[in-house]
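What follows is a group of structures, each given as C-alpha cells.
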Structure 1
Amino acid sequence: MNNLAKTKKQFISILSVLGAVNLVLIVYLLLPGSSPSARTAQEESLRQQKKALTSEVTPLIGIDKQLAQTRLDVKKFYEQKVPSHFSEISQHLEKLMQDTGVIAKGGIRYTQEHNTSNDKDKIELPGVQQIGVDTTVTGEYSKVAKFINAMEQDKFVFIINQIALSSQENGVVSLQIKFETFLKES
C-alpha cells in the first residue's frame, strides 16, 4: 500500500504539472499577437524595417575607401594650393599685380585670423592657418578686373570677402580688397 500511495502521489504531481503546462499553452494561444495573422503582420513589419535600414546603410558601403581617397585629395590640395611661407604669398600677390598691370597703393597688410566662438561662418582647418589680407589696388578698370579674375583662378586659395571702390579718376580706379588665404602651420 505504501507503494500505491507513492505512485498515486507521483501521478497527481505529474497530472498537476501537465495541467499547468496546458494552462500556460491556452493562455499563450489566447494572447494577442500569437495568432498566425499577427505573426504574418509582425514578419512584414520586420521586412520593412530591414528594407529601410538597408537603404540607410547602402550609401555607407565602401566609405572606408572613399575616406582614404579624400585624405589623399586633401593632402594633395594642401601641397599644391597652400603655401608654406608668408613670403610665398607676398611674392605671388606681387607677381599677380605685375602680370595684370595694377599696383598696391599703400602696400599689402596681413593679419592672422583667429577663430572665436562668434565666428560661426569660419571653419578651422587642421594644419592650416587663416591669413587675412587687405590692400588697395589701383589701375585701369580692365586691369583691376583682370587682377580680381586672376586671384579667383589662381593656384593658391584666395577668398575675396569685400571689394570697395576707393576712388575713380580718368579711367583709373582704386579698389580696396579684403580677402583670405591660407598658410601651412609649421
Structure 2
Amino acid sequence: MRLIYKILFKIFNWKIIGNPPEDLPKFVIIVAPHTSNWDFFIGLAVRSIRKLDTKYLAKKELFKPPFGIIFKALGGYPVDRSKSNNFVDAVADLFNAHERFSIAITPEGTRSYVPKLKTGFYYIALQANIPIILSSLNYETKEVVFQEPFYPSGNLENDLEKILKYYKTIPGRYPENGIR
C-alpha cells in the first residue's frame, strides 16, 4: 500500500513535512483540524508512507460489524464517548504495557466545529510521561506537518494556549468547522 499512497500523494500534490523522531519510543500525535472524513484516509496514507506504527482512537460505533474488523485491523481502538469512564487511565496503561507505542487522536473529537478541544490527549501524555506531537492537515497548502515533540508542563491552560495558537492558523477541508 505504501507505493500506492506515495503515488496518490504525488498525483494530488500532497506533501509531508517532518516526522516523529525515530528514537522516540512513545508519543501521542494530535491531528487537527479534523473537519472531514478524508482526514482518516490521509492519516492512513501518511502513516504508511512514513512507516509509522501509530494506532488511533475512534468512536466505538465504527467498530461494529461489518466494518469493525477493518477498523481494528487498521490499528483502531474504540472509544465509548457516551460514558465517563477511565479513558485516560486505560490509554495510559496501553503506553505502560508497550516498549514502543504511539497513538493518534483528533482533539476536537468530531468533524464538526467545537468551541473547545477535548483534553484527554493532554492527560494521557502527562500520566504516561510521554511527549505530544502536533500534526496538522492543511488542505489549502496540501501539507501534513509534524511539529517537534513537547512534554506537557502540567499547566493545561498555558500548554493549550500554545496548541490553539498553532492550530488556529491551519485551514481544514471545511475551515468553518476548524479550530478558532
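Quick check: 11.3, 31 is what I get for Rg and Dmax of the Cα atoms in Å, for residues 70-109 alone, calculated from one of 1, 2. Which structure matches?
Value 11.3, 31 for Rg and Dmax of the Cα atoms in Å, for residues 70-109 alone corresponds to 2 out of 1, 2.
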statement: Value 32 of relative contact order in percent (Cα under 8 Å, 6 or more apart) was derived from the coordinates of, among 1, 2, structure 2
- prompt: Thinking of 1, 2, which structure, once helix-only ellipticity at 222 nm (-39500 (n - 2.57) for each DSSP H run of 4 or more, over all residues; to 500) is computed, gives back -18000?
  reply: 1
- prompt: In terms of FRET efficiency 1/(1 + (r/R0)^6) of positions 22 and 94 (r between Cβ atoms, R0 = 30 Å, to 0.05), which of structures 1, 2 is highest?
  reply: 2
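Match the computed value -0.56, -1.01, -1.14, -1.23 of log10 I(q)/I(0) by the Debye sum over Cα atoms at q = 0.12, 0.19, 0.23, 0.26 Å⁻¹, for residues 62-149 alone to one of the structures 1, 2, and report its label.
Value -0.56, -1.01, -1.14, -1.23 for log10 I(q)/I(0) by the Debye sum over Cα atoms at q = 0.12, 0.19, 0.23, 0.26 Å⁻¹, for residues 62-149 alone corresponds to 1 out of 1, 2.
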message: Among 1, 2, considering only Cα Rg over 2.2 N^0.38 Å, which has the greatest calculated value?
response: 1
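Out of 1, 2, choose the structure whose coordinates give FRET efficiency 1/(1 + (r/R0)^6) of positions 6 and 166 (r between Cβ atoms, R0 = 41 Å, to 0.05) equal to 0.95 when calculated. Please list the in-between numbers first.
Details: 1: 0.00; 2: 0.95.
That value comes from structure 2.
Rule-based calculations on the coordinates, nothing more; no lab input. What you see is a predicted model, and the numbers here were worked out from it, not measured in a lab. Cβ atoms are built from the backbone, for glycine too; each structure is taken alone.
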